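These are the structures, in structure tokens.
Each value in this text was obtained by applying a stated rule to the coordinates, not by laboratory testing. Keep in mind it's a predicted model, so treat the numbers as computed, not measured. Cβ atoms are built from the backbone, for glycine too; each structure is taken alone.
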Structure P
Amino acid sequence: MRTAAVRRLLAWALTGAALVAVFLAYLNPQLALTLANQLWNCF
């Protein structure tokens, strides 16, 4: 049971780290503008 709890904690930690990385990437205005332009070009 202890192994399952450690795995669950590790999964949550990795998920949180990925979310923090995405939020930090959006602090760069050029990145946000580039992504918005790429999305807009699809339509």
Structure Q
Amino acid sequence: MAVPNYQKIMLPFLKVLADEKPHKLQEIKDILVDELELSLFH
């Protein structure tokens, strides 16, 4: 899969932040990976 563009990433990202609670970067990354159906290579 190609790297998602800015518009594709921002809506799920902003939805995570909408609850105004602190989030760890790992948590945000995991949510975006699931939402955008990405795979991670470590």
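When helix-only ellipticity at 222 nm (-39500 (n - 2.57) for each DSSP H run of 4 or more, over all residues; to 500) is computed for each of P, Q, which one produces -17000? The structure behind it is Q.
The value 26, 58, 16, 0 for P(r) over Cα pairs in 10 Å bins from 0, in percent was derived from one model only; which of P, Q is it? Matching structure: Q. Structures P, Q were shown, and distance in nm of label points 7 Å out along Cα→Cβ at positions 17 and 33 at 2.1 was computed from Q.
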